[in-house]
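Chemist: Structures are listed in the sections that come next.
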Structure 1
Amino acid sequence: MIHNLAQKIASWLGQELQQEERAAVMAYGLELLLGAVVKVVCFVTIPLILGIFHQVMAVLLASVVFRLAAGGAHCTAYYRCLVGSLVTFTCLGFLARWLPETNIPVQGIALAAALFAVIVALIWAPADTPAKPITGEGYRRALKIISLMVALCYIAVTWFLPLRGDLVAASALGLAFQSFTVTPAGYRFMEWLDVLLGRLHSILISGKGGVNNAA
């Protein structure tokens with residue numbers, strides 16, 4: 001739907017601006033913009049309705065910050081990325097709200113997540129994809145260092161700042177999940193999830209489209 005809408009808007013703009021030769025470029029940019037808007041709306045409204053907005057934001061923040069440096073696997077189409085990440089982060093948000101009610105210390109969860117992230121950063125980060133390869137050795141080394149710094153800074157933040165237990169648990173789950181997507185097992189899991197969502201899409205909705213390789 002977003003793909004077709006972007007195409008139509010770009011075609012109209014190309015005709016109005018008399019730049020029809022740039023319609024494909026405008027369509028691609030519009031598709032990315034519309035996709036980003038839909039993601040923001042979904043990640044704000046759904047957690048708000050479910051009463052786990054702060055938990056999901058903590059999961060999302062920790063995941064995104066580590067992902068920017070460490071990379072990781074993701075789905076190969078926009079709608080799969082949106083559905084997969086929304087379901088995953090929502091489940092982690094509910095889990096984070098429940099964990100402080102148990103006898104499991106959230107600081108221990110945070111420390112375990114950070115140590116896992118350090119190990120992943122040392123061995124596998126940065127992890128790229130065929131669509132977005134990391135070619136420069138210097139750039140690769142810099143991303144590895146930043147990945148390690150993110151994990152170490154996370155330990156300092158969660159251990160020395162007075163944060164709510166559910167938010168600490170949420171950020172730890174977000175960091176741990178994103179670290180998992182950097183590993184070979186994480187790539188296999190995301191490939192399986194991508195295929196599963198693709199099959200569900202073909203069963204429930206006719207036609208395909210969307211921004212490929214959208215993270």
Structure 2
Amino acid sequence: MIRFDNVSKTYHLRNFQKLVFADLNFRIEKGQSIGICGANGAGKSTLMRLISGVEQPTTGKVTRTMSTSWPIGYSSCFQSSLTGADNARFISRIYNRDEQELIAFVEEFAQLGPYLHQPVHTYSAGMGARLAFGISIAVDFECYLVDEVTGAGDERFRAKSEEALISRRDRATLIMISHDPGALKAYCTTGAVLYAGSLVFFDSVEEACELHHWLQTRGV
């Protein structure tokens with residue numbers, strides 16, 4: 001279970017404050033697959049970071065009783081001066097996984113070749129996403145967070161990623177954000193729309209996508 005109780009998030013910038021969320025209250029149960037829609041700048045990635053614990057709320061409380069991945073596709077969670085293999089080794093120690101088995105899995109899955117043993121700061125955005133995806137899939141989480149990662153890599157890698165996501169969705173919770181309604185409909189059964197600092201849930205991902213499209217076409 002993941003629960004938000006009166007969660008607000010504000011960024012304090014130079015001579016400016018940006019309120020992203022105000023008093024979010026919701027609960028996500030184990031086994032749900034939720035697709036979240038929202039315009040650019042609505043706070044989708046911020047929401048994922050709050051769910052994962054990468055960031056903390058300004059006010060309110062986030063409660064997790066499920067092990068939760070970092071946002072797949074969010075490569076900033078890695079130490080950029082270390083190699084991809086070193087980051088994988090560090091993750092294996094945190095989650096008590098066999099180092100060599102995890103690195104071998106990532107090497108085969110992410111298809112980074114010799115770059116796996118180069119510092120992460122030398123990676124392209126796509127390579128960083130593939131590393132994040134590979135390490136996330138290598139660890140058994142109860143909740144997977146997916147942030148626009150399925151487009152990273154060639155067709156073979158995308159097909160492999162889709163198969164892996166479906167496998168994890170069938171045995172765990174999946175929370176996905178994407179600008180592609182087709183991707184949300186392919187992986188998720190329920191939906192939500194992030195708009196004006198609020199998150200509204202729907203019984204189907206189709207309803208969420210329809211509302212998001214309506215808001216976009218009206219420019220509101």
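None of the figures in this text is laboratory data; all of them are computed from the coordinates on show. Not measured: the values here are computed from a predicted model. Cβ atoms are built from the backbone, for glycine too; each structure is taken alone.
Chemist: Which one of 1, 2 has mean count of other Cβ atoms within 10 Å over residues 79-86, as calculated from the coordinates, equal to 16.6? All intermediate terms of the calculation are to be shown ahead of the outcome.
Modeler: Details: 1: 19.6; 2: 16.6.
Computing mean count of other Cβ atoms within 10 Å over residues 79-86 on every structure in 1, 2 gives 16.6 only for 2.
Chemist: Identify which of structures 1, 2 gives the largest calculated value of percent of Cα pairs over 31 Å apart. Walk me through the numbers before you get to the answer.
Modeler: Working: 1: 28; 2: 21.
For this comparison of percent of Cα pairs over 31 Å apart, the top structure is 1.
Chemist: If helix-only ellipticity at 222 nm (-39500 (n - 2.57) for each DSSP H run of 4 or more, over all residues; to 500) computes to -26000, which of 1, 2 did it come from?
Modeler: Working: 1: -26000; 2: -11500.
Only one of 1, 2 returns -26000 for helix-only ellipticity at 222 nm (-39500 (n - 2.57) for each DSSP H run of 4 or more, over all residues; to 500), namely 1.
Chemist: Comparing relative contact order in percent (Cα under 8 Å, 6 or more apart) across 1, 2, which is largest?
Modeler: 1
Chemist: With mean count of other Cβ atoms within 10 Å over residues 47-54 derived from the coordinates and found to be 20.9, which of 1, 2 does the value describe? List each step's numbers first, then the result.
Modeler: Details: 1: 15.6; 2: 20.9.
This value belongs to structure 2.
Chemist: Going by FRET efficiency 1/(1 + (r/R0)^6) of positions 95 and 135 (r between Cβ atoms, R0 = 41 Å, to 0.05), which of structures 1, 2 comes out largest?
Modeler: 2
Chemist: Now a separate question. Where does the value 2.6 come from, among 1, 2, when distance in nm of label points 7 Å out along Cα→Cβ at positions 71 and 167 is the thing being computed?
Modeler: Derived from the structure labelled 2.
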